Structure P
Amino acid sequence: MSEETRAGAVRVEDRGHVRILTLDRPERRNALDLADRVDLLEALRDADREARAIVLTGGGSVFSAGGDIRSMSQDRDVARQRLEVVNAVVRQLVGGERPVVAAVEGGAYGLGLALAAACDLVVAGRSATFSTSFGKIGLGPDSGLAHTLPRRVGQSRARELLLTVRTFDAVEAERIGAVETLVDDGTALDHAVEMATRMARLSAPMLAGTRRILGQADQSLDAVLAAEADLQVELLAGPQFAEGRAAFLERRRPDFISA
């Protein structure tokens, strides 16, 4: 049983412990203006409190065409406000407590690609296409894409994609690491929900801690070893590990949701 509501530009649906957030501006291919970005930020924050895993997708035929060009302003203050909001969206995706899976159909361009790249995992339909696209209208990357894309595809490939602004398909996206899972068209959402459901059944503190380690700025061996040790000590003393150990000894599936 699922329940669907709406938060401005975002349709909200719960499937078990998974919150699905659907960008719902199909009349402009889910291009987001300032108000839409505020809606998305609030929906993400609510999902982080109320669900155990999140799926981000787009309504209609495309994930997101990016920012709404018609709403862009040359006023520096307005431009700064738009960027502050979308930066908060990306910080929430990367630094929130809950894992986020992107389900991409059709295409993800500019801001759309940045939103997908900021998610933990990306599932895409085989016909999906991607582009950094900001440069096509004379703009540089924003929404953290110059950070998240290199972490996914490597510095050299990200440089090429950001500077040439070429479109690349889902097959290439999977090959270079921009997408984790390629599926038949029309099934990306179901696969993403399945993946998110799998994570929702796991220990929430484990997932949050692992995501923190993967996302921390210092990725040197010593820094990662220290972060892993801190997390492991914390988890070993907690109820989730107690449940996991008991379930292992009793040869049953652990119940991390109730623990």
Structure Q
Amino acid sequence: MAEVRLIVQGDDFGMCHAVNVGTMQAFRDGILTQASTMAACPWFTEAAALARESGIPLGVHQTLTCEWDFMRWRPLTDGASLVGDDGTFMRTVEEAKASVSHADAVRELSAQVAKFAAEGLTIDYLDVHMGQSAPAAYAEVSGAIGKPFIYGPEESQRFASIETLSDRDAADKKAWVLDYLDNLTPGVHLLVTHCAAAEPELAALHTPGSDTYRWAEEYRLSDQAIVTDPEVRKAIEDRGIELATVRTAFPGGNRGV
């Protein structure tokens, strides 16, 4: 086993077709090792089919928010505290924190887990979309199914580092990731990405001009380019870094990772 192990995670699998296509390409042809998957989103059924076909390791991207202007998704359950006036999830973590009840969050997140089971999918871990709107609910659901919530106070300490590639200028990403690889220390590191293929739907998710808009297309396409870049893969190989998943990095894979 290598001293340095790197988990390269793709978030938002199941959100839309472009993310599904990009995630699969990044897994098959790039360095992506696992995908955090959104059961409440419109394209989850396609993501589930792709996962069964490819065997990509999956986590539940626990979802209590929806940030986009023009693609809005609803909870799987009917908790009144989960939604705004339009019946869809809140747009920000701050709004969700102020509204969502613990009971409604646990019921909704449990329903998202159950949707994985209904598709015959194996869950390796849980994490969270955008940020922690209901921290106690994540811990309760994690404990109930015996899988780690990787951003929990104990579980996150098992990683030597957790970094996000996405919200960096495209021109700077390759230099950043090569420097990042150079400076990895012994242990298990988590690099979070948001991959997507160049499909027209990305630019149509959101009104141009906001910080959130950069997450719609710009960050995802530049992440895709990095994760599938042969030079980045060669840098990983040259440095003796082992690509890993939560399942392989932490055998046993239950609570506490």
Structure R
Amino acid sequence: MKSKLISLLFPSLLILLATGCEEEVLTPATESALETYYPLELNRPAYYRVDSIVLTPTVSGIRYDTARVEARETLVETFVGADGALVFRGERWERADESQNFTFKQTFTVTRTATAVVRSEDNLSFTKLVLPLRDGVRWDGHTAFDASRDVAVGPEFLDVYNGWAYRYTNTGEQLTLPTGLQLDSVVTVDQAAIDNLIDLRSAYERYAPGRGLVERFLDARHTQCRECCNGDTASCIDLPWDEKAEKGIIIHQLLLRRE
């Protein structure tokens, strides 16, 4: 039942289009590349469809709670930080559907230096992009905080960011999002690919020229094999995560439009 639920919620994470070109496409290793892939413009909102699943423990087992919202993110002002850098402050608003009004969700900040873009939210700072934008380039996206710290995922706490390793896997890619939005020259940042006995971490983000973030996916789940197998790890190890996970969260965010 849970497997069917997730397959319905995320029918297609990605539809790739063949480019017909064998030459490697590299984006320029200059500051302008960061400006292109992470534009910072005041009062230009981006709208996203966000599907989420939160695992909730109940007396009858683990329940998968699903939700879909429309999110609006807008940079609303700038200020000079303590280090002299220009900081953009943004706001995220959400609504259940078009018939509802947007309600305030959170504030965030973005700083773009000559070599990186850093976004801070919920007291955590993430290095989203770095130079050069080239396949295989790696970096630590969580230098500003201890990645092993637990964060809230629904009613539970989980070290969501533990073991992440950022790297560019595709630059200059053509693709079509599940929403039907067609994009060129997309950059993919693989953030996590962990799958062991007790932890699953799968995460990536995609950025497009002039649009910024166009897709975000996160699947962070954990098990102690108690609910499914009474602690018997031998029985647990080969079970799909939809059956053995005991806490976690899944998020899939897709750009709808940017005004």
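Values quoted throughout were computed directly from the atomic coordinates according to the rules given, and no laboratory measurement underlies them. Quantities reported herein were computed from a predicted structural model and do not represent experimental measurements.
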With Rg and Dmax of the Cα atoms in Å, for residues 84-147 alone computed for every candidate in P, Q, R, 11.9, 35 is reproduced by structure P
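Given -15000 as the derived value for helix-only ellipticity at 222 nm (-39500 (n - 2.57) for each DSSP H run of 4 or more, over all residues; to 500), which of the supplied structures P, Q, R does it correspond to?
Of the options listed, only P reproduces it.
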Matching 2, 11, 19, 22, 19, 15, 8, 3, 1, 0 (P(r) over Cα pairs in 5 Å bins from 0, in percent, for residues 76-211 alone, computed) against labels P, Q, R points to structure P
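Supply the structure label, taken from P, Q, R, corresponding to relative contact order in percent (Cα under 8 Å, 6 or more apart) with the calculated value 16. Write down the numbers at each step before the final one.
Values: P: 16; Q: 28; R: 20.
Label of the source structure: P.
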